[in-house]
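Listed next: structures, encoded as structure tokens.
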Structure P
Amino acid sequence: MLVDSHAHIDDARFDADRAEVVARAAAAGVAMIINVGADMASSARSVALAEQYPGIYAAVGMHPHDAKEMQESDYVQLKKWTTHPRVVAIGEIGLDYHYDLSPRPIQKEVFLRQLDLARKTDKPFIIHEREAHADTLDIIRVAARGLRGVFHCFSGSVETAREYLNMGFYISLAGPVTFSNSVKSKEVAKFVPIDRLLVETDSPYLTPHPHRGHRNEPAHVRIVAEEISNLRNLSLEELAAATTANVRRLFDIP
């Protein structure tokens, strides 16, 4: 049994065949999908999907790209969603300095307030971080102390991974670990302790080899897991069992 710990199958690119996508995931051995919100609308869709499909759980949150759109009422709604039995995390949240689609001071404020929400609701967080390592590290050292969380689609170095692991957090790897030129990702895949590792697709993005150029979907998490199991000299069954147990522990899923 595998878990896709981060997907966006509420995306419009799945509107024509969403049920088939979920069925293909199940056929590939993917028993669970965490569908992750990136703004208020996608968070609402994630909750709706979790209500519709028994194998789907939801995360709710505001991505740094859209931080400038955050309203006071949105924090109220996010907190309300966390009482839903199928909502398992606050996310995805964080900082993105590559595109700077929201001003950096606003990204930081919204990030901090959602970490505070995670603390108040006893939910883990899912972090998106791109080209903002120093500021992310400064924030989580203080604001995330004692919280549970995962750095999704991790693209940093072993040294960066070590910093996050030393604070008790999890590392999740996606399709880029299958790319021949992704040396850092492969090193991280071998370095992260097996009890702190998650696998994901970030569907519809980051499609693994050999399907690059096409829409990604949760069934492809098996390709990610196979690559990591080969890198670690583990069987796919061993890696699947460990990463599934990690998802259940992190997100408190029975």
Structure Q
Amino acid sequence: MLTHPTLDRLHDMGLFGMAKAFADMGQNDDAAGLNHAEWLGFLLDREWSYRYDRKLASRLRYARLRHQAAVEDIDYRSPRGLDRPLMQKLVIGEWIEAHDNLVICGPTGVGKSWLACALGHKACRDNRSVLYQRVPKLFGDLALARGDGRYARLFRALGGVQLLILDDWGLEPLDAQARHDLLEIIEERYGRRSTIITSQLPIASWHEVIGDPTYADAILDRLVHNAHRLELTGDSLRKTRRPAVSG
């Protein structure tokens, strides 16, 4: 078999992972001991890995996660009230398949955003679409998008991803337009997609942040009734750790 024509054909067909594996095997003396099925299996495994890695990189670029976090690095030793059995259940990801939500509450610095991003990263690895948004910035972006014609596209993105992360919820009260936007986003996702919300405020205080009782009831009914809850406590981890170590 001629090596170069075969490589050319693999590249022409877009089988770049298989082409790289084929070239590597041609320089590996151990390849002579493989039978046809083993050769084919090796080539297919490399092609699958190549395509998976490219898709994962694309999903992570789209997600724009705030932290480079991974569930394997979660620290269960710090005294912050992290429910380990629940967290391990969340890592599996069946709650996303069931279109449940997740609320992570606790004081600043206990790792709420980091945990949300770790779950977002795991969802990307599980071939799910993810989008991270800081709530204070989100409503400003929606206002600008409404003015320049991008609102419908941004709204579709917020409503369509399998996992939406809304970080830093409740830092400031919502105005009338923000209330309306939030209800529309949550209504679009209700029963179809999953949402993670992180907040320094307990859920009992969210009515006050939303402002209008009617909107608050509608939003919280859709967000909270099917939500898992992680309620963290304790001092800020930033006081005892270097910035590169999170969780």
Structure R
Amino acid sequence: MSTVATDRRPGVVVSSDAIGQVTRLTATGLLDATTYLLLRDSIIKAALDDPRAVIVDVSDLLVPQESALAVFTSARWHVERWPEVPILLVCDDPYGRDAVARNGVTRYIPVYATIESACNALALVRSRPGRRRARVELPAHVTSLRRSRQFVAESLNGWSMPAWIPVAKIVVTTFVENVLAHTDGEAKVRIETDGLTVTVAVEDTSHSLANIREPAEVTNAPTGLGILNVLCRMWGNSPMPSGKTVWAVIGPENRL
């Protein structure tokens, strides 16, 4: 990684491959204000596929302004609560590693000189319990509301977790309703469990993040996304190059 732009190649190119259960991203080109979000969202997308970890090789990344290195802590912030996939950096240039450390990135994300040393560090980290997951793509049609509820019920019954079904149905209905109301594309619904919690996530093609808006008239009854604050342990947005994923984690304390 160079912190001085000697070759102003346009844009950032992020390629991906797998090393066992680890996703390796290789970022090349120029990191600046115009490419910051593309790199951040590419890292987030890789983490949402739930590999053991995401290793980002930045050895050939050009970074004229060191403040742009905050892209890595921003990506880590987005995946810290869910799906909790660790992110590691690799940079074969000692000056580049110094820049990463100097800008505070290593307080949250370790940086290594080689892919091998990053993988060796992961070998010392206890693996998370395996997750079970299911996915379905639903068309931009009102019938997808019913189908999404059927999908989560079938999945949770198959995993012998029927107590989570009532809340999961409310969550997926809220998410799919938002997709139908604000986009023209399909909803990609995902449900997963680690045996202790259940996560419902819906991907769409809109880059506008889901937010709770104050109603025109104040009432005591939560509506729309406000329901998630009442029914779920936590929820959030994960921006991606193609749009976003909105997710909610349901704990045992949230079962109805």
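Only the coordinates and a few stated rules stand behind these numbers; no lab work does. Just so we're clear, the structure is a prediction, and the values are computed from it rather than from any experiment.
helix-only ellipticity at 222 nm (-39500 (n - 2.57) for each DSSP H run of 4 or more, over all residues; to 500) computed as -10000: which structure among P, Q, R?
Details: P: -13000; Q: -16500; R: -10000.
Checking each candidate, the match is R.
If Cα extents along the principal axes in Å, for residues 72-183 alone computes to 47, 31, 20, which of P, Q, R did it come from?
Values: P: 44, 31, 25; Q: 47, 31, 20; R: 56, 34, 20.
Value 47, 31, 20 for Cα extents along the principal axes in Å, for residues 72-183 alone corresponds to Q out of P, Q, R.
Using relative contact order in percent (Cα under 8 Å, 6 or more apart) for the comparison, can you identify which of P, Q, R gives the largest number?
Across P, Q, R, relative contact order in percent (Cα under 8 Å, 6 or more apart) peaks for Q.
With percent of Cα pairs over 31 Å apart derived from the coordinates and found to be 32, which of P, Q, R does the value describe? Spell out each step's value before the answer.
Values: P: 16; Q: 38; R: 32.
The structure behind it is R.
Looking at mean projected area of the Cα convex hull in nm², for residues 16-111 alone, point out which structure of P, Q, R has the largest value. Before the final figure, lay out the partial values.
Numbers: P: 6.9; Q: 10.2; R: 5.4.
Between P, Q, R, the highest calculated value is found for Q.
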